[in-house]
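Listed next: structures, encoded as structure tokens.
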Structure I
Amino acid sequence: MLRAVIARRSLVLGALAFAAGCASLPPPEAISELGPNGKMRAAINLGNPILASKDPANGELRGVSVDLSRELARRLGVAVELVPYAAAGRVVDGVRTKSWDIAFVAIDPARAVDIAYSPPYVVIEGAYLVRNESPIRDNAEVDRAGIRVAVGRGSAYDLFLMREIKQATLVRAPTSPEVVDLFMAQKLEVAAGVRQQLEMDARRVPGVRMLPGRFMVINQAMGTPRERTAGAAYLRTFIEEMKSSGFVAQALARHRIEGAGVAPPGP
């Protein structure tokens, strides 16, 4: 009797495990949309150091978005081609020229016209930087007449500030890593960007300081061209599993990323 009970329990557990494993298997339609012709092109944004960077020794791309790309390609059973971009705005431009199959960009309604998003996988902060002698002490003091704010063209915080800023003027750098250099060269009043990037710049540029707090929360997600509905549906499943399994948290720790957290579970 006891052996029969144990046997039945083993069969049930085995069936549950099999079902759980099958739940994350990509359907053929998703494979063909995300990895057409056996290869998935992953757009890697090097303008955001939280997501990815290039190894100065060997030029190899690394970071949480690189790790997610390789894991996704493994599950799809296709090869992966990492396509580097210097800025998020250029990644978004690439969707119109069909230059990639998946990408890692911040969620923004303006981009959702062309890109279908997964739920966010990491959450990062947008912050301000000013000169030490600046009279600005608080984020609420930035949006005033005569204040010029340096931003990275097409970045998530550029799109956000375009909607929110009413009196200050936005001055655009070609990419996010060039924001502080533009801020210094043109003697602007404020630099806006991802907190970690600005903190890195503040260590190399003398005479500047961060404003306390944040002006926005940036939800980073995976995306695919909007017409790829089966691929987009699988990305939602994939990202939720990557968060719940600890994969994203482990990648952030492995690459020593600070200033970003794993996004909460999606609906």
Structure II
Amino acid sequence: MSYQLIDGKAISGQIKEECRMKAEEYREKGIEITLAVVQVGNDPASGVYVRNKKRACEACGIRSLSYELPEDTGEEQLLELIGKLNADPAVNGILVQLPLPGQIDENKVIRAIDVKKDVDGFHPMSAGALCTGQKGFVSCTPAGIIELLKRSGIAIAGKECVVIGRSNIVGKPVALLLLAENGTVTVCHSRTKDLKEVTKRADILVVAIGKPRFITADYVKEGAAVIDVGIHRNENGKLCGDVDFDSVAPKCSAITPVPGGVGPMTIAMLMSNCIASVDL
């Protein structure tokens, strides 16, 4: 079966260009959109993400403010900075790069961010808004997955959708978003019995399991659309996902590659959330 390769780079590029045009419209009205990015410590992966976010801001015409705090920063000090950014009318979005050092309670930090500036979509009130169909920020990776499907012409309504993984950052929100698009949704996890039997029903399979190349062809229905959220390095140091691409792709109607699938969408949707922050 020939499959459609879902190009996250191209689709994220479209979204960033739309954001750039909207940011320009706002600037003409005297509104400059500003994202404050806070990083504690010098975790190398976090450093890469933060640099990519700054670059995306630049490309989209969004001003970024950078706060790089030392590894030994105390919780109170960080909460004080968040309080200042919450109170600053010039700041539209606040992003605290996770993970945080052990002395800081991540949940406390997430809850401290003003829900109207929570462009990561991690605040419990943002999650509650998603759950009840209210207006609010949606976390960026799940929002990106829905955009990948829609912009690739893959209908969700009435489809059997299976999500593998129940994290607060991907699994749960993407299940709720698929439900909001009128998909019939099943969420699987480490305690699911007969996982293959469940996943083989899926017209749309979203894999966020955190295990390299775990999903092989015998988990996948003929003609399914497969979205691979995982990112790992294999034994040769090459990037791979949670899906064994080579065995699964021939069975699919559409599939995301790793890299170049879901990954680029996360930052594109962050930019989209920054733009949306003006009207929240």
Structure III
Amino acid sequence: MKELTHSLPIVLVGAGNLATHLGKALKQAGYTIVQVYSRTNESATQLAELLQAEPVTEIDGLTTEAGLYIVALKDAVLPELIPSLLKGREESLWVHTAGSIPMNIWEEHGADRYGVFYPMQTFSKQRDVCFSEIPLFVEARCADDVCLLKEVAGELTNHVYEADSEQRRSLHLAAVFCSNFANHMYALSAGLLEKYNLPFSSMLSLIDETARKVHQLDPRQAQTGPAVRNDVNVMEKHLQMLADEPHLQSLYKALSESIHQMARSSSSEPASRKS
């Protein structure tokens, strides 16, 4: 199967953060990226040169001969572009990389072979990632294509899973809380520190230890802070400090209440459920 998948010509539709890292990982694993599509010539050319592929800026310029088309575009533009992408290429294998879009979006537009190739990670072009540690979730209409996608994924990472569209939506929602919301907390923290001329770097050790703990503890067990203890005096002082920023006051209250309620629920669970 490895020789078969390595001989599979791949087209990347998209040249953003995810497409860049995925393309680099595929090339490093021995796959041939024949084309990179982007609406802008700069983006298409930049990634295509990196992958030794042909840059394409018009959908009509996409080859009809690729064995696998990987679409890594913004969720909002995918539905409107699918009909044009599929035209003349309906029998090829098409996958998207979105967490929140169901697999059957392909079927609605007449695709014959289709699926999903979802690396669950946050990507930035400026920062390298170790792709072998990234969980990658696949789904496909037919069993043979599931096997093919798992084979390709297995060349990139040690963590390959099958997940249907409903499971993937749950993964995406959980990831928003775990990554996007958590990073927003870092941004708010940075703003508070700037008011007092303190560096955000002073938080890094705390952030790293918090992240390390959940490798060994359930996050609910790892939770610390005044809300867990219901330390009203401390929380009231914090709220007073946020008097000039009512939106942060509201957020502080909501998060503290959520933390406290979860701590109470966890403490009241039977021992057998906790284990």
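Suppose you compute mean count of other Cβ atoms within 10 Å over residues 102-109 for every structure in I, II, III: which one lands on 16.1?
Details: I: 23.2; II: 13.1; III: 16.1.
The correct label is III.
Taking FRET efficiency 1/(1 + (r/R0)^6) of positions 94 and 158 (r between Cβ atoms, R0 = 30 Å, to 0.05) as the criterion, the largest value within structures I, II, III is that of I.
Since every read-out is calculated from the coordinates, none of them should be taken as a lab result. What you see is a predicted model, and the numbers here were worked out from it, not measured in a lab. Cβ atoms are built from the backbone, for glycine too; each structure is taken alone.
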